[in-house]
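In C-alpha cells below, several structures.
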Structure P
Amino acid sequence: MAENTISRRSVGLRSERGPILLSLMLATSLVALDSTIIATASTSIAKDLGGFAQIPWLFSIYVLAQAVSVPIYGRLADFFGRKHLMLIGIGLFFVGSIVCGFAWSMPVLIVSRVIQGLGAGAVLPMSMTIASDIYTLEERAKTQGYLASVWGIAAIVGPTLGGVFSEFVSWRWIFFINIPLSLLAAWMLWRRFTEKGHGERVRPRIDYAGAVLLTAGTALVILGLLEGGTAWTWNSAASIVIFVAGGTALVAFVFVERAAQHPILPLGVLRRRVIWASTLASLIIGAIVLGLSTYIPIYAQNVLGVSALVAGFALAAQTVGWPLTSSIAGRFYLRLGFRSTSVIGASIVTAGALLLLTLGEHSSIWFVGVFCFVIGAGMGLTAVPTLIAAQTAVGWQERGMVTGTNMFARSIGSAVGVAVFGAIVNANTKVAADGTPYGPQLATAAHLVFAAIALVALVLLAAVLLMPTRRAQVIVDEAADDVPARP
C-alpha cells in the first residue's frame, strides 16, 4: 500500500513510530489534564489571589485562545511542517505553565492562561495530524483511540490531582506538573520524529490579513457566546457591538481568502462534501460534549443530591466509552465505510441522549453514568471516522488545515452549546452569585437541556448521513502525498 511507504519514509524505521506516538500522548496529556485539573483548584486560587469574580475568565480565555489559534496552526503546519509547530506549541504551554505557577495576581494568571491556550491550539491538531501522517489508514483509528484515551484518564486523574495539590501542597503545582511532561514530550519528539519526504517547496507568502481577520472575528464571536447572558445581557450594547464586529471581520475574511494566493483557510476545500459534512459533525459534537460536561454535574449534585466526586465519576463514564470504541472504529470503517460507521455512532449517541430524557428528580446516579457511557461510546464511532475521512480526503499539504478546521468547528460548537444550554437554564432557574443555578425549577431546566441535547444529536445523525456513501468518493489519490524529499 502506498501509504505504508510514505509512513516509513517520513519517519524512518517503523519502530520509531511507537515513541513518536508516546510523545504525542504526553503532549496531549498536557492539554487534557489542564482542562480538568484546574476546576477543583479554582476556590483555592481565588482565596490566594483574590478576584473570585474573575475565576470564569481562567476557563473562557484559555478556550478562546485555543479555539482561534487552531485553524491558523493547522494551515501553517501544511507550509512549514508539523514538527516545528508542535514544538512551538509545547514551548508555549511550558512557558505559560511556569508563569501560571508563579502568578502573583489574578490578571497575571489570566494572561498566562492565554499563553497556555495558544500552546494548546498547536498541540491538539498537530498531535492528530502527525498521527495521521505516520500511520496507515488501517491503523489510524487505533492511534486516535490512544490519543482519546488520554482524555479518559485525565477526566479521572485531573480532578483528583487538583484536589490533592490544593489541599495538601499548593494549587500552583497543578501548573508546575506540566513542566516535566512538556520537557519529556518535546525531547522525545525532537529526537525521534524526523520529518522529511514532503518536498522542497517554495515558502509561500503568509496570508497575514486572513489570519488577523479570522483571529479577530472568531475571538469576538466566541467571546460574545461565552460571556453573553453572564457578563452582559444578550440585548446589551456590548453584546451587539461584539457580534456585529465579529461578523463583519468574518465577512471580510471570506473576501480576503478568495483573493489570496495562499489562503490561511482555503474555502474551496471546504466545499468538498466529505469535509464540510465532517466539519458540521465536529461542530455538533462540541456542543453535545460541553453541554454534558457542564450540566450533568450540576444535575447530579443539585437535583439528585450526590457529591461532586460522584457526579464527576458519572460524567467520566462518557470519556471512558469514547476511547473504547475509538480503538475499534478502524475495523468498522474498513469493512462498512466511513459513512456507515459514523451513522452507527451517531445513532448510538442519539439513543443515549434520548435515554437522558427518562431521568427525573429521583433517578439513580448509576443510570446517569450508564447513559453518559452510551453517548461516549457513540462519540468514539462518530468523531474518529468523520475526522479520518476528512484527513484521508486530502493530501499531506492540506491535512493540517483540515484537521485544524475540524477541531476549530468543535470549539465553535462548544461555545454555541454553552450559550444555548445556558440560556435554557437561566430562563428556568435562579442563578446564585457564583453562577450555579438553584431552585425547585432546576430539575425542569435540566430536563429541557437534555431535550435540547437529544435534538442536537438528531442533527448530528443528519450531518453524518450527508457524507459520501462510497469509499472512492472519500479517499484522495495517495500519489498526492508522494512528493519529492527535502534535501
Structure Q
Amino acid sequence: MSDLIDLVARLRAFQDSRAIPIATHQQVIVQPHALVVAPIAMAGEDTTVHALAVGRIGQPAMVQVVPDPRIRDDHYQLLTWFGGILETYYAECRAAGDFPQIWAASTGAAGHLDTLADRLRFTRENAPVRRAGELLTYVTERGPIAGQQALMTATGALCAHYRTGQPEGEDEHLGALLTWLDSPIPGDLRTALRIAEREVMGVKTDPEFDRLELQPLVSAYGQARRSGAGAAELAGRAAQIEALLRPIVLRIYDGIQRAIGHVDGRWPPAPVLSDLRNYETNAFASFMGARDRGLPLPYRDTPKAAAFKIVERERAAQNLESGAMYGDTLTQTRALLRGRLLTAQVDQVAATRVSLRKTEHRLILRTSQPRLRIRAGDELANLDASKLRGVVEAVRRDGAETEITLLITAGMRAVGVPVAGDQLRFGAAPPSWGFIGREMSKLQDRLAQTPWTHARDAQPPAVTPSTRPRPADLLAAVEAMR
C-alpha cells in the first residue's frame, strides 16, 4: 500500500510517455549560489579526476582536463584548482551565515566525490590538495544523513518530484530521466531513450569510447612524455585529449543545470525545509569551526565518534519523517497509506479531575482505517494544530473499526479540547532539531568511559543472575516498558 502512489504514477507515466509530477511541495533546498560539479574519471582509477566541469547554478562551466591523471603532479594541479574554488565558495557561505551546496549528476557521481575526499584529506606531501579533501569531506560526510541538503544529486532531486514509466534503477541515468521530463513527441520516446542512454552521464566514459578513442591518445601522450618531447608537442597531444573529454563533462554539467530547473520554483517549499536549512547551517559552522581549531579528520572513527554519528543519523531520519508530514498533503497521503497517520472521529470526551488544579481529558476516537500502526504509548499531535498532543493509552479493534483512547497532554488551553463529532488527524509530534544537540551532550556523559565492548583487551563484566521473578507473559511485560 505504501508504494501505491508510486505504482499508479509509473503506470500513468508509461501510458502518457512522459514523467508525472508526484509532489505538492518542493522537497529539496536549491541554494542559488550552489556549485554544480561534473567529474569524469579514467577507467580503473577511482581516486582520480580526468576532467572536471564546475560552475554556479545558471552560469557557464569552468573546465579543467588532465591528459593523464596517473601523473601525480598534473593531477594535483587540477585538484588544487578545484580546492581554490571550494575555499572561495565556503568563505562566501561563512560570511553570509549560510551553508554550501554541491550538485552532482547521480548517486555514482556523489560516491566518487566521497571516495576522492576520503583519499585527498590524508595527503601528506601537498597541503593545498589535503585542504581540498578536507573541504570536500564536509558535503560527502553529510550525504548519508537523512534530509541533508549539502550534497545533492540531480537524479535524486528529480525522483523526489517526478515518476517515470521505467524501472526505478534506470532513473539513475540522468539523460534518460531528463528525456522523460522533456516530453518527446508521442511514439518517439523509446527512440529518444535509446539515444539518451548511449550518452555518458556518470563518472566513467563508455568502454568502447575508451578503447577506440581515448586510450590511444593517452598512450601517445605518455609515450611522448617519456621520450622527452618538447612542450609544444605535449601541449598539442593534451589538447586532443581535452577536445574529447570537454564535450562530455559539459553535457553532464548542462544536464544537472536542466534538472535543477525542473525542480526549483515549480512548487511552494515544503515547510520542513526551513528546519533543514537551520540544521545544515549549524552543521557547516560546526565543521568549519573544527577546521579553524586545527582538529584533524580521523582515518577511522573512535567508538564514541561512531556512536555520535549513528545517533545523529537515526534522529535525523525520525525528524525528517515526522516533520515532512506537516503541511505537505502528498506526504500525509503516503503516511495514511502506511498507517502512520490517524484520521478519526471523536466519539466521546471524558474529563477527570485529578487535583484541584489539574483535569485530565481523554478522547475516545473511532476510525475505520484498514491499516493502522498505532500502539499504546505512542505520542501523537494534531496535524492541523500541532500544539494539541496526547499519548495513546489503549487501542482496541471493534469489528471494522478501531477504538483509540488518547490522553491529552498539551494544548488544551492553546487549541482547546475537541468535542464529540470532530474529525481529527493525528501523526507523530513535530520534531525538535535542537534535541539532537542535547542528546549528544547526554551521550557525551554516558560515554565518558569507553564501553568494554569497544575497549582494547577489555574483559566482559561478570555475569550477575537476576533475582527478579520471570514475568508470566513476556510480550505484555515488554509492551509495558514502552
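Once FRET efficiency 1/(1 + (r/R0)^6) of positions 117 and 421 (r between Cβ atoms, R0 = 25 Å, to 0.05) is calculated for all of P, Q, which comes out largest?
P
Comparing distance in nm of label points 7 Å out along Cα→Cβ at positions 29 and 101 across structures P, Q, which is largest?
P
When you work out mean count of other Cβ atoms within 10 Å over residues 173-180 for each of the structures P, Q, which one comes out largest?
The structure with the largest value is Q.
21.7, 69 is what came out when Rg and Dmax of the Cα atoms in Å was calculated for one structure; which of P, Q is it?
P
Taking mean count of other Cβ atoms within 10 Å over residues 21-28 as the criterion, which structure among P, Q has the greatest value?
Largest value of mean count of other Cβ atoms within 10 Å over residues 21-28: P.
Which structure, out of P, Q, was relative contact order in percent (Cα under 8 Å, 6 or more apart) calculated from, if the result is 23?
P
Between P, Q, which one scores greatest on FRET efficiency 1/(1 + (r/R0)^6) of positions 85 and 181 (r between Cβ atoms, R0 = 25 Å, to 0.05)?
Structure P gives the largest value of FRET efficiency 1/(1 + (r/R0)^6) of positions 85 and 181 (r between Cβ atoms, R0 = 25 Å, to 0.05) among P, Q.
Starting from the value -14000: which structure in P, Q was helix-only ellipticity at 222 nm (-39500 (n - 2.57) for each DSSP H run of 4 or more, over all residues; to 500) calculated from?
Derived from the structure labelled Q.
Can you say which of P, Q returns 56, 52, 31 when Cα extents along the principal axes in Å, for residues 93-284 alone is computed?
Corresponding structure: P.
Taking mean count of other Cβ atoms within 10 Å over residues 141-148 for each of P, Q, which is largest?
With respect to mean count of other Cβ atoms within 10 Å over residues 141-148, the highest-scoring structure among P, Q is P.
Work out which structure the value -1.34 belongs to, where log10 I(q)/I(0) by the Debye sum over Cα atoms at q = 0.25 Å⁻¹, for residues 61-132 alone was derived from one of P, Q.
Q
One of P, Q was used to calculate distance in nm of label points 7 Å out along Cα→Cβ at positions 45 and 261, giving 4.4; which?
P
P, Q: which one has FRET efficiency 1/(1 + (r/R0)^6) of positions 365 and 445 (r between Cβ atoms, R0 = 25 Å, to 0.05), as calculated, at 0.05?
Q
Where a number appears in this text, it was derived from the coordinates with a stated rule and is not lab data. Given the structure is predicted, the values throughout are model-derived calculations rather than measurements. Cβ atoms are built from the backbone, for glycine too; each structure is taken alone.
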